[in-house]
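The structures come next, written out as structure tokens.
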Structure I
Amino acid sequence: MSKKTNDVILEAKGITKRFPGVLANDQVDLKLHKSEILALLGENGAGKSTLMNMLYGLYHPDEGEIWIKGEKATMTNPKDAIDCGIGMVHQHFQLVPVMTVAENVMLGSEVTKGGGRLNIREAERQVLALSQKYGLEVDPTAVVEDLPVGTQQRVEIIKALYRKAEILILDEPTAVLTPQEATELFRIMKELTAQGVSIIFITHKLKEVLAVADSVAVLRGGKMVGTADPQKSTETSLAELMVGRKVILQVEKDEADPTDVVLRVEDLHVRDDRNQITVEGVDLEVRAGEIVGIAGVQGNGQRELVEALTGLRPIESGRVVIDGHVCTHATPREITELGVAHIPEDREKHGLVMAYSIADNMVLNRYYQAPFANGPIMNQDAVDEQGAELVTAFDVRTPSIHTSARSLSG
């Protein structure tokens, strides 16, 4: 574990935040000690990200106070938080893909030389020094879009350290990582705290909490319901604190009894965005009633394979048959009408229209069909009725079907 001290470096007192129809945080108290890894645990919609966004100045609390190193702080924007020594790494990275690591890190805090010109060499030197100091292993001259996700996350951490962060907030940091990358992140977190950095990491993964945290705070329904010592806790005890009832973590699964082949892929070849063959000679069968997992480190063709099967990416060669229909060159709409659904890896960019209402998003793949459309005219009553049914059936936590998708918890 890290070298946690008794010195409180950050304290939130009575933090309350309301959104239309939602009490996101309700009189929340939280303490972070110097050199501590604090896990903020809770279900989706518990208020974890909202609380952290207030500590980082993205939201403003309606009630309550934030104290840093024993002094009251006012976070009107992220710059105030940065000036107080707080850095945050979001689930969706805030990087410019076509820029280098050093350019991304210095963006907004540029190093200049005579005549106001950028001193990129000095920035590269500083980034390399930070990388070596904390064991982050990042090349300052590498272009961000060429880096695997785990390395991009390290760039975000370096960005915060470059701005002198003493408190680091990690929002669901392992959501996009492979198990190996997650293990490496935990090593980095422990190295950071060993050198005096304090960390809050948001998660709902219980194994992670037990593996790396010094202490745990649990949010449920916007309220702080308790704290725990990971060394004295189990996955079951933490889960029960999260949900407020007894839980069974081991799910009994019936033996699969698959029947007919509903998807057949033969000798599939697909190119990536750089026109390189990234899916090469793939054969695959999926039968009705079975779950087929496709494993691999991110960036090895999984996304291109799925996009090819759903009509979003052209197929170079090979054959795709869905429920007896040859779909090698079918459109996304044709494939959707055969009963194929696609949940993309980036729900904000490719899955939802964030500014649209929840109800409107729920009919995006069939808005042109009855009863949702009558010719060119949308039947909003039918859209709303369907939205209400799905919100109830799938327990979508929202005050209204007319709320924008942007307001939902991850």
Structure II
Amino acid sequence: MLFTRRCLGLFGSKIAKKLEHYSQFQPSSLTIQQYLDFGRNGTAQTSFMFLKKELLVRLANIMQEINLLPPKLLIMPSAKLVSEWYRQSFEELLNFEHADPSFDMITKFNDQLQIILKRHSHVVETMAEGLIELKESDGVDIASERGIQYFLDRFYLNRISIRMLQNQHLVVFGSVLPESPRHVGCIDPACDVESVVTDAFENARFLCDRYYLTSPSLKLHCFNSVSPDKRITVVAVPAHLYHIMFELFKNSMRATVEFHGVDEDLPPVEVLVVKGHEDLTIKIKDRGGGVSRTILERLFNYMYSTAPPPPRDGSQAPLAGYGYGLPLSRLYARYFLGDLFLVSMEGYGTDALIYLKALPVDASEVLPIFSTSSRRYMTMSTQVADWSHQLPTQGHRTPT
């Protein structure tokens, strides 16, 4: 009953019943192969019929979890704004709930998707501002922080999946142009991994040179164990891989320059790319001094950053100082059943390991599902300690 009242208060009675209805459905997890096949052989009508329900299901599942956030966070201006964006988008998509797939209706639907994409373009930064507002006003207790961390991983992964559905539909069946004629929507059937890696490195190096007036070089080695005489290619979303690599390169370059000094000969950032039968593995190795295990545990925490908080006047690059770079990069890796780990040796350097599925049939979406388990985890109070010391959390690996 309390949960229902909170839902009514946050999103209004008009859509509360629809939220309840659609949150009872599980999101449909798709593989990259399914995205690829449908992009090549599907129709705008079929895509419309699937999306008009699936988007409501994915939105409803995560909106029910928004209801479970600590009330102190939900009253923060930025968090309220994010909630309102989701309510508005859900309500607008309800207008197509029973619509037929006519040409005019699909055109209106595509226009609506463009509006929603634009509205949600700053969700990450705005929710981050909500956490800053909460910390500045009242602080965050341990139990709430654990629930918020759990929620944000699910919230941002849900956002990645929704944007994937929208962008794929708009590029294949709408007016949005693909980045390359070879692409099927957002997917490159033959993504050249080395090209994405070098592109991300050069762009990160440009930022490093501009800020520090120096930067480390790249030492890249690729090994294709499946076809040794060929370049490494996989079916992938290049934008996701680029996001991961760019963030990790920025971190490695910053650490390397600050550890060795701008006047020193900087050791290179070393990258090893290996394609196996099941996994594509990318290892980034730097000599940036590493971090202690205490800090390593915090690097995937949304409420922790090694950089100073960003200015409120927008004079700094988006996400700088929010501490969201690593946790979001890990989500992009995990979205299609990959992962990202860190191994650090304090006083020496850090290795980052990225795992992606080499086969598109194995690369399934990982989607949050609203359930009694997720509700219980988000709302449970502080637990009595069952260990003498806190054990390391997942998301990194420590050397043995």
Structure III
Amino acid sequence: MLASLCFASLLGVSELNQHFSGSCDTIFVSSSIGSMMVFLSLILCFFALLATPEEGESESYKFCIIILCLVLIMCFSSSNVMMFYVFFEISLIPTLVLILGWGYQPERLQAGTYMMLYTVSASLPLLVMLLWQGADKCTFHIPSLGMVSDITSSFLTLFIISAFLFKLPMYGAHLWLPKAHVEAPLAGSMILAGILLKLGGFGLFLMSVCFNLSLSYITIFICSLSMWGGFMTAVMCLRQVDVKALVAYSSVGHMSIVVTGFILGSSWGYFSAVCTMVAHGLSSSALFCLAYFTYKKSHTRSMIYIKGLLVAYPVLSLWWFLFCCINMACPPTLDLVGELTAVPVLWNHSIYLASVLGGLMFLGAAYNMFLYSSLNHGPLMKSLKSGTEMKTYCMLVLFIH
């Protein structure tokens, strides 16, 4: 059954390997990648509301998530580059409200400040470049800019893509991400990992179409830094004791494949990046759900104190096993397709980068096995008592992931 579902998913995504075209008018654009991101936004916002019935009783909480969903849909559907930039920045406001309003610890203010400073400051060069190109070419329409713009300068390319590298985030620009995830409520973590990070990947794709960014020394350097950074964060995952921090750091490794796929620019690279974005959006959201459900049972996120879940809650342990396997790209998951199709893309440019990707895939399996074994095996901790099994809404959220 799982193989059939994955095959059907691949069949649906296979068009991406042939073309990335779509229809467009003066306000909205419909592309294959944008449509997939809109669909991902809708289902993840629905999952976020379904997974948090306690917070969902608050009207302001539901209103914040709905507004965030609408902003994301507008961002993924914009055909005007300035409209895309405006919605790209507005998406930070509902996210910040979720962190500050429904976060768990006083440090949530620091986490929100980190997120705003990193992402907003990095997007200012992008705003300058968009205004300059729009004034120079007399249009902000994305297809029109794609026909007349041609950015060849390495520094101008860096100015354009810096905002999206911080949003993904790439290694070196990722310090805000673990803080935001640790302090965010479940809905904030699910939407942040599942779709907001994908805004960075979608922005890279959009800018490469809009400004015809060419390969240069700076882009090769960014790919190298991204892959080595993903490798380093995978090593850091093996040293984590906080469940949410481990899942947050694992996102940096997955997004490094997205960076190289979109920047190197081949059809296989685009296919790899899109597969990785969709697969990671669903798997990371489910892992944050599992971390939250485990926290509700044990009242801690520390893997030092959570032991023996397999004895106390076997159904919860089964879900951990399934989603750790999906996150480590076991066959026949979509994540495996994204990683394997990235190999020839990197091999074509540098055998060393392909080797780094191999190490990243190995470490991805290692830290997921470490996460599963740490939580589910070992002696049952005194603080973790056997009790009622998972509630119906918990099972439903995980099943429909």
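Bear in mind that the values in this text are calculations on the coordinates, not laboratory data. A quick note: this is a predicted structure, and the numbers were derived from the prediction, not measured. Cβ atoms are built from the backbone, for glycine too; each structure is taken alone.
Ranked by distance in nm of label points 7 Å out along Cα→Cβ at positions 91 and 339, structures I, II, III are led by II, which has the greatest value. Out of I, II, III, which one gives -16500 for helix-only ellipticity at 222 nm (-39500 (n - 2.57) for each DSSP H run of 4 or more, over all residues; to 500) as computed from the coordinates? This value belongs to structure II. Structures I, II, III were compared on distance in nm of label points 7 Å out along Cα→Cβ at positions 131 and 275, and the highest value belongs to III.
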